[in-house]
Each structure stands twice: as structure tokens, then as C-alpha cells.
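Bear in mind that the values in this text are calculations on the coordinates, not laboratory data. Everything numeric in this text was worked out from a predicted model, so none of it was measured. Cβ atoms are built from the backbone, for glycine too; each structure is taken alone.
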Structure P
Amino acid sequence: MVAKTSVNKDRYSHGVAIVLVCLGANILSHADRNMLVVMIDVVQSDLGLSDTQIGLLHGLAFSLSFSVFTIVFASLADRMARGNLIAIAICLWSIATGLFGFATGFLSMFLARMGVGLGQAMLSPTVYSLLASNFPRSRLARASSWYVSGSFLGVALVLSVGGYLAEMSGQNMSVSIPYIASFPAWRAGFIGAGIIGLIFAISVPFVIKDQRRVYVQPSPSFGKVLQFVMEHRNAIARHFVGFSFCALAMFTLIAWGPSYFMRVQGVGAATAGVTLALGFLISNISGVLISGVMTDYLERSGIPGGPFIVGSCAAFLTAISMVFFVLGGDGSGSAIAFFLGLHFSCYVIAPSATAIQVLSPERMRARMYALFLCLNNLIGMSIGALVVGLFNDYVFRSPSAVGISMAITVSVA
């Protein structure tokens, strides 16, 4: 009995350690991924980029490589030591983030953003496979929601720090990175973030004790995965397409939110960064944690389709929030509706991850989630960010129309 209790404590401690390390990796992932959003105006001013080009950098450049390589790397997560894979992923995207700081034009920035997408393609399929192997079904949504909350901590971190760097860049100030050189503030932010990521990556394999798994039977081929998808195509199609369009709302609000507050509300970059950081911490993290608890409750209660119930509520409430966002004009009512929209849009994250892990056989989990991420990012990240830029440049022909452009994009999705 004592031995069994000791084993359970060890498993619990290791499970907590896994969640904390994965949480840290996700913080870095989304900080690096979203650093551009608070620096849009200074990057545009420095390099002469349009809103459409910014939309391509934030959306297509990242999601194109992310979508392609997430399927390639997911097969490794079903076979290899996942702690090592997470460390490699962090190294890859950290190097690309640093290179973004050295970019001199649209093409070099596009290639660096593709590098960030390539590295981050390895993270979530590996993490969700790892969590599903270390947590029972009744606790999986909460473990997933803690991991997901790292995305918003990362966004909040980069908004608060990046806002100050953007304001410093607007004043032509530089930042010195020890032992390297002095750079314009916005460039120093990307280079410094890359260095921090490389340092963090070193610790990952020492904390996550996930040995390479040896199976008697060979791993199912990708053809078998596609066969599984076709056999369950109705449920999987509803999951993939529905949750991807829900994610479009969240990605759009995150990508263009800082620009809205700076261009329409007239808020300075530093103030906008801190305000949005606090908003993300409150609205987004509460949204993802509440949705995790709701999904687990529906699962324990035996109510079928729990993740889809939560996702449907999220879509409806997000659309309603966008109506009030438009009606609020440029006042505080609009800002409140914006953060409510962010809150409800986050309800889809934990249920979508949980549903795909429960639906998939163990040795297909990473690749199934990779297929979902592929569509999720192609629809959610590429379309949302780009459409807002196109509306600004070619329909309304005004950067200050970013608010109505966001509202139309999110509501239609």
C-alpha cells in the first residue's frame, strides 16, 4: 500500500513537472509568435510595409510552414522521446525569431516567420500526446487548459514588454544586448527572445523523463491515419472545420487588437501593450480555464458532445460581443466588448484539444492533432489576419478602419 502511494505521488509530481515545462514552452512559443502584433506600426515605418504585407507575415508566412511541418513532425511524437522533441522545437523557432530581428525587408521577414512556424509545428502535437499519456481522461481537459493558458501568458508578456520596445523604437532609441551589439529597440526584442528560448531549451530533456517508446507492432502508417479519418469523417469534419472557424475569431483579435487600440483609441504603444496584457491575462486565461472545467464537467456527467456544446456557445457569444464592439464606437464600451470577445473565443481551445485526443487511438494522437492544427492555422491564422489587412488597404482604404474590419471578419466566421 505504501509502495503504491509512493508510485502515485511520483506520477503526480512528474505530471505537474510536465505541465509546468510545457506551460513554459508555450509561453515562449506565443511570445515569439506574436511579438510582431505590438510592433506593427514601427516595423511598417522602418521597412515601408503595408497592412496586407503585415497580414501575410503574421498569418500566411507562419501558418504555411506550420501546417506543412506539423504533419511531418507529428509522426516523430508518436515514436520518439517527446522531451527531446520539445527541446529541438524550441531551439528551431528561437533561432528563427532571432533572425527575424536581423531581417531587412519583406522577403527576409517572410522566410524568418516561416522558420518560426517550422519550429513551433513540433510543439503542440508532441505536448498533447505527452499529456494524454500522463493524465486520465477525467483530468485531461484541465491539464490541456493549463498548457493552453501559456499561450495567453506569452501574449501578455510580449505585449507588455513589446509595447515599451515599440515606443522606444518610435523615439529612435536602441537597446544593447550584452556581448553582441546595440540594435534598434524592436530588433533587440526579437534577438533577445531568441536567446532566452535557446537557454530554456537546455533544461527541457532533464525535466521531462519520457523515454522512447518501444511497441511490438509497428507504428500505424500515415495512410492508416487517413483511413481512420475517412471512417469517422462526419465527426472529424465537424470538429476540424467548426473549431477552426472559431479559432479564426481569436487569431484575428490577437493579431490586430494592439493596432486597433493605437490607431482608433489613440493609445500609445507602451500603454496599449500593458492594457492588452492585463486584458489577455484576465479574459483569455479565464476563458480557457473555464472551458476546461466545463468540458470535464460535461464528460463526468455523461452528456454526449460536451466539447461541441462548449464550442457552439463560444461561437455564439463571440459573435454577440462583436456586435457590441461595433456599436461601442471608439469608447470604453467598445474596449469592454473587445475583451469579452477574446474571452469567449478562447472557450474553443481546451475542448478542441480534448476531443481530438479522446477520439484518436493512442498511437495516432499526435498525427491526428497535427491534421487539426494544419487546418486550424490555415483557416484561423492565415485568413483572419490577411482579410483584415485587405479590408484596410482595398475596401476602406484607411488604417483606422481596423476595428470594423476585425468585427466583420470575426462575425462572418
Structure Q
Amino acid sequence: MADRRSPGCRDAARPMSRLAAPGLGGAPGPASGDEAMRRGVVQLGAGPVQRGLLERFRENGLVPILVDRNERPAGRVPGSLHVRAPIDEPQTIVRALQEARSDRRLAGVGIGAVLTSTDLGVASVPVVARALDLPHASIDSIATMDDKALARRVLSEAGVRVPEGWLGRRPCDIPALETDREWIVKPVDSSGSRGVRRIRGPVALAHAIENALAFSDRFLVEECIDGIHLDINGLVIDGRFELVSIGRRHFTRPPACVPIHGGIAGGWSASLAEEVVRLMQASVAAFDYRHGPVKADLIQDERGLVVLELAARFHGDVFSHHVAEAAGRPPAALVWLARLGLCPKPVEGPRHGGWFGVFAEKAGTIRAIEGLDEVRSLPGFRTWIPRLGPGDPVGSPEDNRALVGFGLIGFDRTEDLWAEADRRRQMIRVALD
């Protein structure tokens, strides 16, 4: 069987049995009898936030194949197929797909792509895609992106601007810092703003390092760069970066750095798009990342763009699907699938689309979520995506573990998206017992 991996792929995965027989991996083979061949997409993780995206797959003539460890995935939609497996165990996923082929649950379905919406499934994507004989990025490139410390070094050596910083395992690993400057302390092996602190001074630094080490055995101390935080979604085919969307994100005040609202305000300038594409092309080339979705967190200051991190996936589905649709744009995953020829090219009609996150003020047990009905009645409200509800325990609002839910809004371009998102966020209060 021909190797259809992207050029330059250095795949460290051990050989495994292929699933690319007709009706499963690669290009679908001829159907037998009256059975029509359908295109399928493997989605690693199928929670409630993914449900809307999976419905879009189905509406575009695709069969969602859900890989989820739960017996009844919350995101399952009619017409989808469920393969039960943990999304961070690629060999288990491959075996589960083989079983689904053997018992004919996948009869008449040719798998054309493997996607995930979370960091937990990122490392599984190339292994599963390889078993399906689909193009994929190298495992090495994805692993390098996933290691914050190594990624910083690779980007810096390639001439890509990253924050000045130091890696440590103990507080004594960090040199004496200028006390009149602000610094960012974050765990190396964490995501979702968990364990991230913006601090000034040696006492605050010690506390921030202790907090970061609760999430990882390594931490980074980086210079604090003030500017506009940009959320970038893009895709890479044969090593070439293509821009999908540019959004903005706003955070809580120091010391915690928790995102509270953001979105896509109508669109973006051609000059910003050109600058982002140049930077992202240099970044994916530095990692030798040649095929797949890619997301980035950037900061734009008076000197230009700075890379905070990249990952081999799109941003979470709140931004990549729900906000995109609120802004009149197609979900990033559909752009990718259309680029692969699996569905029609989506139509765009840019407007304002945004999100806001609601947090509890302190740890406790949720009694009620107050003000939500009033927010729902306001013009431009689209939906509320709950994460927690009455009776659920909630953590401290110092990171995303205290997130109670997301609100989605959409407006014409005449509205002030950021002010409106923040106003509605503040209208909702989490009452605790």
C-alpha cells in the first residue's frame, strides 16, 4: 500500500495493522450491492459543546464517528456512530475501529479525516490517521508543539518572536528578576489558563511557582507583554499555512489570567491577516508541521506579533464553531473538511460574534444561576452552554475549573461587541450555598 503521509513526515509510531480496506480508511472503495458509500469523519471527544458541530457534519452529508469513553456521549447526534474508547489512547482507538469494521457498524462508510477539539486527543490524531492510511502530521512535530518549553526554544531558534523566559523545576532555577517588571508564570504541561499567574515581585513569584507546580513538574517564567490577545485558527496542507479566522480574547485582571470574553468583531484587516500568515508560516515550518489544523495564541503589541503557543488542533468549539457561526462564518472544522474535498465549501457573511464566560466568585456549591433569563431576553443572544448547574461543586475562580458556562451572542457590525459581551457577563451571578 502506498504511503500517503505528508512530505517530511518523521513518524515515530510503531507499525500497526491498517484499516484502509474499502469502506474504512483512505478513499472509499466501491460499495457492494445496493449499499451506498458514505463519507465519515472520526471525532475524538463528543461532549455537549461538540454536539452542534457534529450536527453540521451530518447536514453536510458526513457520518460523524464519535470516539468517546462514555457509554452515552453527551454530544451524540442522530445518524452518528459511536466507538467507545479513551481519546488519549490511540492504540485502543485503532482496535475499537477495527472491531467496528468487523461487526459491520462501519459498513459502507469511508473515513476521510480524524479530528479532535481538545488537547487530550491531539497526540492520538496522527496515530489513528496513519492506521487509516490518511495524510497526517509527524508525531514529532505535534509533540514538540505540545511541550511549551521546547516549543519556545524551537521558535526562537527559527527567528520567531516569543516572550523572553526561563524554564525551571524548582524556584532556584530562575535567575533574579527585575522587581519593577511584571512576569507570567505558567505550568509547562497544562492548558486552559490553569495555573497561570501574572505577578510582580519575589514574594508573588514564589507563590505563583508553587501554584504552577501543582499542575506540572516544570514551569515557565516569561516576560509579560501587554497588547491585544489574538486567537488564530488555521490549517496546513503540504506544509503551507492557510488562515481560517482571527479572534480576540480578554482576560481577568492580575494575578489570575483567566479568559472572560472574546470573539470575532466583524472581520480583520488585510494587513493583519498578511502579518499573521507570515508568522504562522514561519512557525509551522520551524516545527516541520505539514498537515492538519493548527491554532495559535498571539499577542499584538507596538513591535508586532508575539507567539505564546501553538497546538495541532483548532481552538475549542466555543470559539471555532459557536462564535464562528455567530459571526457569520463557517466552523473551522468545516473549512478543513471542505479543503480536503469531503464537503462543499461553506458560505460566509461576516458580522459580530462573541462569547462570555461566567465564573463563581469563590469555591462552593452552586445554588442558582441568577440573571440568566434576563440575558437570554436581550437582542443578539444566541445560546447558553452550561458546564455546571445547581447542586454542582465549583472551584476557585483562579482558573477555568470555576467556569460555570458560556454565553454566545451575535450582532450587526454597529454594536460594540466587547462592551456588550462584558456587560452581559456581569449581569449573571452564581449564587452559592
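General observations
- If Cα extents along the principal axes in Å is computed and equals 72, 52, 43, the structure in P, Q: Q
- Among P, Q, structure where mean count of other Cβ atoms within 10 Å over residues 145-152 as derived comes to 25.5: P
- Which entry (P, Q) yields the derived value 27 for relative contact order in percent (Cα under 8 Å, 6 or more apart): P
- Taking mean count of other Cβ atoms within 10 Å over residues 65-72 as the criterion, the top-ranked structure out of P, Q is P, with the highest value.
- FRET efficiency 1/(1 + (r/R0)^6) of positions 225 and 281 (r between Cβ atoms, R0 = 35 Å, to 0.05) - highest-scoring structure of P, Q: Q
- Structure (P, Q) behind the derived value -7000 of helix-only ellipticity at 222 nm (-39500 (n - 2.57) for each DSSP H run of 4 or more, over all residues; to 500): Q
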